[in-house]
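**Q** Next up: the structures, one after another.
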Structure P
């Protein structure tokens, strides 16, 4: 299932989220593109952050629509990929949403906290408003692992077009990449 994810494909998922009445945040490359209001590079999948109860609803709906498991090296209950031959790949990052509006990814394992401000991001794709994580979150989450060219591309855009300060290591990697 190597079908490229398009803006129309992302909006198909956004429509599904709305029909199901669930809350989902775009993450990763499509989040960056939504923050910028345009697609800036090809995407292999759609990364999402989703609260656990909504993840169960979405996973059930997608499986009934013919989506199946896609093997990844980091597969776990909070991080998995479903794929479809026409609709492409959707990469779930399941987290716990607290009453005060912050989130915790992998509670008890990593305890990766996501602030309410980071969850307050929004952008647009194809002229449509979408919920996404903030640019500051994108910078914070792109640290501590080997970055790919697509990550560096996204970070450069976040810095240059959105004016968000990068970590020193990210700046060093960008200088070496260019």
Structure Q
């Protein structure tokens, strides 16, 4: 058996609009982010999921509720949080984003590395394997967990995951597909 995972990113936040990298700072959706999350419901019409997991940070939890509320159980899970940028949480993206690709093994001051995020996501995937084999799962979360899935399930290197990230290539889509066997 296998588990089908469809990954959705949260809608635009007020920090995104100000050029801020939130990390673990618990920021809400902007008006645009609310609109995007509601519109996503129409864009994925016809897709069926057994359960939705979302980061416990408000921007992902709210996006999940706006898109999937009333349709399927939504379960928050802290393992799906964005990378903890430590002292760089809620700092300008112009400072944080160039640092991200250098923090694969090294931790942000008072935060975590991308390898730490990968360990969290690997633990989450183990949980899915034990409890959701044969199911179709939706995840609503952030950049770092998605890149970790690319590394863990698509066998990309961290460098490939960062280079091919849809945020850089401007190739957003209503869900990215992964399969765990």
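**Q** By the measure distance in nm of label points 7 Å out along Cα→Cβ at positions 33 and 145, tell me the structure among P, Q with the highest figure.
**A** Checked P, Q; max of distance in nm of label points 7 Å out along Cα→Cβ at positions 33 and 145 sits with P.
**Q** Which structure, out of P, Q, was mean count of other Cβ atoms within 10 Å over residues 25-32 derived from, given a value of 25.4?
**A** P
**Q** One of P, Q was used to calculate relative contact order in percent (Cα under 8 Å, 6 or more apart), giving 34; which?
**A** Q
**Q** When you work out distance in nm of label points 7 Å out along Cα→Cβ at positions 81 and 161 for each of the structures P, Q, which one comes out largest?
**A** P
**Q** Suppose you compute distance in nm of label points 7 Å out along Cα→Cβ at positions 17 and 105 for every structure in P, Q: which one lands on 4.1?
**A** Numbers: P: 1.5; Q: 4.1.
Working through the options, I get structure Q.
**Q** Let me ask something else. Determine which structure produced the value 0.25 for FRET efficiency 1/(1 + (r/R0)^6) of positions 9 and 113 (r between Cβ atoms, R0 = 25 Å, to 0.05), calculated from the coordinates; the candidates are P, Q.
**A** Structure of origin is P.
**Q** Taking distance in nm of label points 7 Å out along Cα→Cβ at positions 137 and 153 for each of P, Q, which is largest?
**A** P
Quick note: the coordinates plus some simple rules give every number you see, no bench work behind them. For clarity, every value in this text was computed on a predicted model and none was experimentally measured. Cβ atoms are built from the backbone, for glycine too; each structure is taken alone.
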